[in-house]
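Below you'll find a set of structures to go through.
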Structure P
Amino acid sequence: MADVRIECVITSGTFSLDGGIWEVDNNVWIVGDDHEVVVIDAAHDADAIAQVVGKRILRAVVCTHAHNDHINAAPQLAALTGAPIFLHPDDRLLWKQTHPNQAPDGYLNDRQRLAVGGTELIVLHTPGHAPGAICLYAPALGTVFTGDTLFQGGPGATGRSFSSFPRIICSISTELLRLPPETVVRTGHGESTTIGTEAPHLQEWTDRGY
C-alpha cells in the first residue's frame, strides 16, 4: 500500500455531442504501484498513456462515463496492453455512438470494488452528467475520481442529451458530499478540489440551476 501512487496524464482533443464540437483537455488518472495500475478515462492519446504505464501490468481501463472524450482512446490502449475496458451498463448507448463495433469487456455495478496495488477503488454510481456516470472512491488514498460529475466550483454540465440536472445534484449530495471533507476530488478536467470545499455550495448550485 505504501507504494501506491496517483499519476495524471493530461491529453487534448475534442468532445462532440448533439452536433457540437469543443476542444478539451482531459485528466487521465493512473492509480497503482510499480507492478500494476488502473487507468481511469483513456482520453485522446493511447500512446501517451501507455508510455506512462510503461512495463507495469494494466489491470483495467475504467470509464467514468461514455462521452467520447473520455473513451476515444480506450480500445487502442486496450489493444496495446491487453487490458479489459469497464463501463457502467447505463452508458451503453453513449458508448455505441463512439465505438459502434466494439463493446466494453465488462460492466461495473454500484459499490463494486476494484483492487490494484494493494488498495481498492469503490464504484459509486452517480448519474446526471450521463446515465452511467460513476465516481471511484479510494478511501485508503483519501481521494475520489469524479470524472465529469463534480468539478472545482460545481457539478458537471447537464444541458445535453442523456443528462439531468436534478439527478446530478442528487448524486453529488447523496454519494459525494457524504465522503470525508478532506477527500481530494480528482476531476476529469481542470484542477482538483476537496469535498469540504465544494459541500457548502450545494444549495447555491440548486438555486442557480447550475
Structure Q
Amino acid sequence: MVTRIDRLVTSGTFALDGGEWNVDNNVWIVGDDTEAVVIDAAHDADAIEAALGGRRLRAIISTHAHNDHVDNAPALAEATAAPILLHRDDLPLWQQTHPDRLPDDHLEDGRTVEIAGVSLHVLHTPGHTPGSVCLYAPALNTVFTGDTLFQGGPGATGRSFSHFPTIIDSIRHKLLTLPPDTVVRTGHGDTTTIGDESPHLDDWITRGH
C-alpha cells in the first residue's frame, strides 16, 4: 500500500507563562490505508479520530509538550489505545497540562518509529523547548519539525523553557544538513523546504529572530 501524509488543521488555545493565544495547529497523519501515526494531537481528538478513517493508530508522537500540541493526546490515546511518545526533557511542560497522566514511552535522538513500511527518524532539536524533536522520513522526502523550524525562521524562544542559541544550533546541525529538497512540514502554517530556509540562517542570528 502507498504511504501518504494527511494534514488536519485544528484550532484552540496556546497557554504559557500566564498568557493565552488563539492558534491553528497542523496535525500530521502518516500511514497507509490500514495503519497510521499521529504527529501532535492538538485540540480536537474527535476530529483526529475521524481523519484516521478507521485506520489503526500505532502511536501518538508529540514533537514537544506545549499544551496546544498535546492537549488532546490522552483523549486520543484513550479512544484508540495508541501509546503517547514524548522526549523526557519535556516532561515538566507536559505535567503542566497533564499532571495525572504520563506519556507511555520516550523519544530519544536516533530512535526510529516505523509505520506503514516507512521509517521516521527522531532528531532531538532542543531550543523551542528542551525536549523538542523533529521526525525525518527519508522515503517521503519530508521532515516534520513541530515548532522548531517554520517557513521564514525558527520557532519562538521568548518564553519559559526556550533558548535562542540552542534552537539555532539544532537547526544548523540537525535540519540544514538534510537534503535541500526535503519538505518541511511545520506545527503551524505552510510547508517549506530545507533549501528555501537554509540561506537565511545568518539573518535569523543577526536579528535574534
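No lab work stands behind these numbers, since they all come straight from the coordinates. Everything numeric here is computed off the predicted structure, so don't read it as measured data. Cβ atoms are built from the backbone, for glycine too; each structure is taken alone.
Each of the structures P, Q was assessed by distance in nm of label points 7 Å out along Cα→Cβ at positions 19 and 155; the largest value belongs to P. Structures P, Q were shown, and distance in nm of label points 7 Å out along Cα→Cβ at positions 83 and 99 at 2.7 was computed from Q. Name the one structure among P, Q that distance in nm of label points 7 Å out along Cα→Cβ at positions 51 and 195 of 2.8 was derived from. This figure was derived from Q.
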